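Several structures are given next for inspection.
Read the figures in this text as sums done on the coordinates, not as results from a lab. Note that the structure is predicted; figures quoted are calculated from it, not measured. Cβ atoms are built from the backbone, for glycine too; each structure is taken alone.
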Structure 1
Amino acid sequence: MGKLFLGSDKSGFELKEAIKAYLKENNYDFDDIGTLDIEKALPYYEVAEKGAKALQNKEYERGILICGTGMGMSVVGNKHEGVHAAACESVFAAEKCRAINDANVLCMGGWLIGPVMGVQMTDVFLNTEFTQGLEDWRAANLRNFKVAVLKIEKQSFNK
C-alpha cells in the first residue's frame, strides 16, 4: 500500500482524528491534508479538491475524505479525472467499492459513522484490492467493465 491522504471539514473532524490515530498506530504512510484545527476548519470542497489534485499528481495512491455525509467530498473528488471517490456508509460498502469499483478515495460521513466503524471501514478499504474475493467470471467481467468506464471517463474529461 502506497502513501495515502486523510482529510476532513469540521463535520468530519472527530472521525478523521480517530482514523488518524489508527493509521499512526498501524504505521501507514499518510498525510493529514486538513482540517488540522477544528476552530479553523476548511470547507469540504477545498479539502476534497486538494486531495483529488494530489492524487492526480501521483503524490498519493489512495485517500480518505470525511465531511458530514461523505457525499460532498465524493461529488468534488469525482470532478477530477482519475479520482474515483465512493461515499460509503458501511464496512461492506467500503470493501466492495475497492473490490468491484477499484475506488481510490473512501468518503465517509462524520454525522453517520462512529469511530469504531470508521476505523473498520478504513481497514477494509486499505486492505482490499480490485476483484479480491470475487468469482473468476465476475472478476473478468469487472476488468472489462473497468476499461469501458475509463473510456467513458476519458471522453467526459477531454471534450
Structure 2
Amino acid sequence: MSLDTALQPLRTRWSRMPGREKNLVRLAALLVLGLALWLLSVGPSLRTLRTADAQSRTLDAQLQQMLALQAQAQALQQQPPLAFDDAVRALTAATQQTLGASAQMAMAGDRASITLKNASPDTLAQWLAQARVNARAVPLEARLTRAAAAGSPGWSGVLVMGLPAR
C-alpha cells in the first residue's frame, strides 16, 4: 500500500469540505503546530532563562566556599611540622577545653582514641576543627551513634585520630 493510496480518502474528503470547514481545520492544525513548537523549544528555553540567575548565584556561592576551603587547605599545608608530643598536648587541651566531661582520650602509638558520651554536634564540629588545626590530627576511624538525651541530640561513640609521626 503506497502513501498515495492511503491518503486518497483524505484528499477526497478535503475536496468535498466547504471553505469554512477547511479554514477551521487549517486553524486547528496551526494551533497544534504552535503548541508543539512552544512545548519543544520556546518553553524550555524560557524556563532555563528564568532560572539562570538563581543557578548562577548558587554556583558563585559554591565557588566562593570552595576557594575558601582551598585557601584553608593551603594554609594548613604551609604550617611547619608539629612534633608528636606537641600534637598530643594540643589534642589533650582541645579535648578538655571543648568537649570537657563528655569525652575521654586514650593514646595507642600514633593514634588517639576519643570516647564520646552525648557530645553536642556543634561542640564536636568545633573540636574536630581544633584537632585538625592545632594538633594536625586527622580522623582515621569513627564509630558514632546519634543519641537524644533530654531533648538535645548528641553523639556517642569512639573517634580514632591519627597524629603526626614521632
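From which structure (1, 2) was helix-only ellipticity at 222 nm (-39500 (n - 2.57) for each DSSP H run of 4 or more, over all residues; to 500) calculated, if the value obtained is -19500? Answer by label: 2.
Structures 1, 2 were shown, and distance in nm of label points 7 Å out along Cα→Cβ at positions 31 and 47 at 2.3 was computed from 2. Of the structures labelled 1, 2, one was used to calculate relative contact order in percent (Cα under 8 Å, 6 or more apart), giving 19. Name it. Checking each candidate, the match is 2. Across the set 1, 2, mean projected area of the Cα convex hull in nm², for residues 63-110 alone reaches its highest value in structure 2. Looking across 1, 2, the calculation of volume of the Cα convex hull per residue in Å³ that yields 296 traces back to 2. Structures compared: 1, 2; top value of distance in nm of label points 7 Å out along Cα→Cβ at positions 7 and 55, i.e. the largest, recorded for 2.
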